[in-house]
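Once you scroll down, you'll see the structures, which are given as structure tokens.
Values quoted throughout were computed directly from the atomic coordinates according to the rules given, and no laboratory measurement underlies them. The shown structure was predicted, so the numbers you read here are calculated from the model rather than taken from an experiment. Cβ atoms are built from the backbone, for glycine too; each structure is taken alone.
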Structure P
Amino acid sequence: MRLDYLWRNRERPNLFSKRWFVVWVKRSLTSVTLLEICFAVWKCKFRGGKVGSLSIINRTPLSGKLSNLNIGESTYIAKTVNIALHEKVTIGSFVSINDGVQILTASHDLNSKTWNTYAKEIKIGDFAWIASNAILLPGVTIGRGAVIGAGAVVRKDVPDGHVMSGNPALKVAERCTALEYSPVKFFSPYEAWLGSGKTYEN
């Protein structure tokens, strides 16, 4: 996330108007959180990860090779999401990943006499929503606009727009995939600068 984007696209209310004071109070109150996000994104990129514009990875635990991580634009990843980067993890744009989610790229082979480990890539499509405490096991692909319900355990690929729930995760519904929203749009540090009506783009 680039601070220059927020500055160039900031809301500009009339000087000393009521809205001007409201906007600058919000910006002051959310400045620490904003700087924490910027530092987390910078640190991830410095270690080889790729993070798109406006994506949020504030204090998200990341283990393994950061060069295996590729995140698109305007994606929200909560603080307590665990991403194990033993193999590539590709997360699309406009994705929402909630607290407690486990993204696991490696495990042990149950049929191995020596309990050998293996690793497989995980892919998450644009506009997917991974709800709290869900677990993605090695090798799965989550389709565009798919929803993984809270606490679900995903062992197989999920097609576009499917809504999954349970352990193992099973289809319970389908969702429209012609989506246009941004999960970071109402994130308070961004809203303080861009305004609630701003279209979020690069």
Structure Q
Amino acid sequence: DETVGEATFTSLDVTDRDGFEAAIDTTAEEYGLDVVVNNAGVGHPPADVEETDRSTLDFVLDVNVRGVWNGCHAALPHLKSQGSGNIVNIGSLASYYGLPKQGVYSLTKGAVLNLTRAVAAESGRDGVRCNAVCPAFTDTDLGNKFFESRDDPERAKRLMLRRYPLGRLGEPEEIADAISFLASDEASYITGEGLRVDGGFSTS
């Protein structure tokens, strides 16, 4: 299908600033740079703040915050110089709520949303938009690990779903659709926003 186009894959450690910059530079030179999605993220086992060890703090901060920072830092010079482009960062409902026993995760996702707003405020006059997609629990390995960490995973999932007016978890494709929307011309007057893709969770 001629409309599919071409895809290239490369391995990248998002916490490696030099490596991230090299990947962005290569992409910009070979294909041009229109959209950057900072999607890498990790969670951690449930723990109160005082029970969370430093290695967990450092690891989650490195991936969830430093990784997004590195992506923005590497992409912005290219996007600003061409006067157009989009960055979409992946936040979470934890960008808005302090989740119990998820203190580090909540800390990092709150940081992602505020970094998104800062980039939007700085870059709008250069033709660059920056938004965040903030999903609720999604049917992914990372989302399911939360339930698996509970004593009764099935019961934990049932109780969680009671808070969703749509009565189900989101699908990865639905998150991708939200990203595509924010990166498209249909969202040309949207920047600095956190789009909650949460099945109505925020209404409960």
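Before moving on, here are some points about what is shown:
- Structure with the greatest value (metric distance in nm of label points 7 Å out along Cα→Cβ at positions 38 and 166, set P, Q): P
- Read-out relative contact order in percent (Cα under 8 Å, 6 or more apart), computed value 16, structure in P, Q: P
- Structure from which -6000 was derived, helix-only ellipticity at 222 nm (-39500 (n - 2.57) for each DSSP H run of 4 or more, over all residues; to 500), options P, Q: P
- Highest-scoring label, criterion being Cα Rg over 2.2 N^0.38 Å, among P, Q: P
- Which of P, Q leads on distance in nm of label points 7 Å out along Cα→Cβ at positions 158 and 182, largest value: Q
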